[in-house]
Structure 1
Amino acid sequence: MQVELSQAVHDGKQPNTLLLLEHPHVYTQGRLSQQEHLLLNENQLAERGIDLVETDRGGQITYHGPGQLVAYPVVNLRDWGGPLKYVRTLEQIIIQSLSSFGITAGLVEGLTGVWIGDRKIAAIGVKISRGVAHHGFSINVNNDLSYFDHIVPCGITDRRVTSMQQILGQQIVGDVIDPAAVRYGVAYHFGQGMGFTMVEEPETSLWASSPLVGED
């Protein structure tokens, strides 16, 4: 889907688009992944109902699953700025989105993603081809963090992961953060950070299974 969107954005047939979604349980491997960072064999993955997918994004292995917000911006960067500016902007979008919920997050020198102390709350992995970026970032919202125990997330051995749910704890009414509120916050701060006017599109305007927000 992202490849098709990237082509359409490149050709000017589709506006810059932000896909916001949740995946079923899956480990995704980036271009720098090392096999020993996956701690389960094929049978164990099947027993747990976890898919394993190789991708062409940067970075190493990570986990996606229910309760986690995944954002795939498909954006033409040719007149916007280069890769470094883009990644730095994504980091600030995530930080501002978390700040809306009273969570103070930041960066760790030499490491990708967004952190709260020594715990990672958001991962970033992108690919830029012919000036168009796709893949993107994920934020741990209400997801089960135990799935990270079976991998070495992003190749980092000495730090753990966390989630919005874990950080906010007893402050959450009903023990679950509203996923719609997180999606709205990310879309808003994405528009602010990228300088885009965000327009929500109905799912049926592209693919029935892919909610998206387009740039006007």
Structure 2
Amino acid sequence: MKILSAELLTVASRRAEFPRGEAPEIAFLGRSNVGKSSLLNRLVNRKQLARTSTTPGKTRLVHWYRIERASGALCLVDLPGYGYAKVSQDERRRWKRLVEAYLEGREALRAAVLLQDLRRDATEDELLLLAWLAERRIPVLVALTKADKLGQGPRSARAREIARALGLPAQRVLTTSAERGLGIPELWRALDAELRPHGERAARPSAARGGPA
């Protein structure tokens, strides 16, 4: 996958700061410290495009990264992580409002990628988030991170277990490693499948109560 250029387009802390959706967008979301920044950097083969941190819960803004490829431009959108215990209730509510503001009716959004540590079991947070996305007909891929921590056999077994727990077809769940580059070509192929025109997209239902996590 040849990346012609990759740059930070903008960051936003509220809906009014969101950029116009002039290129198709893929959203990345997941639990704090799951490795979103590392995976984004590996996808575009840049070491410091998305800034990584050893402090869970540090990223609290929405980041847009504009990627240019021979096939055209797209934006990878890094949403703030969830589930960090030391974040206050006010911060969690602010996270929910910000993420919902992005996901609700974003015309440029083509799919969401939910990151899940391969070594962790899925929790109610992930199940509620998947249900919320499904209600809005937002296609979801699951990228299992840190796959290099397990051997090939256990890695495949864990991927099947997590796919069953999440109620997703196995082909929607991909094992990846930002450290070693495992699964990166496969993830790009899956993303490209979502970026291809699907004809007229069905209108998303109106907002319902609840929301991510």
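Among the shown structures 1, 2, from which was the value 1.4 of distance in nm of label points 7 Å out along Cα→Cβ at positions 121 and 169 calculated?
Source structure for this number: 1.
Using the calculated result 14.1 for mean count of other Cβ atoms within 10 Å over residues 17-24, pick out the matching structure from 1, 2.
That value comes from structure 2.
Work out which structure the value -7500 belongs to, where helix-only ellipticity at 222 nm (-39500 (n - 2.57) for each DSSP H run of 4 or more, over all residues; to 500) was derived from one of 1, 2.
1
Each reported figure results from applying straightforward, stated rules to the coordinates on display, with no laboratory input. Since we're looking at a predicted model, the values are computed, not measured. Cβ atoms are built from the backbone, for glycine too; each structure is taken alone.
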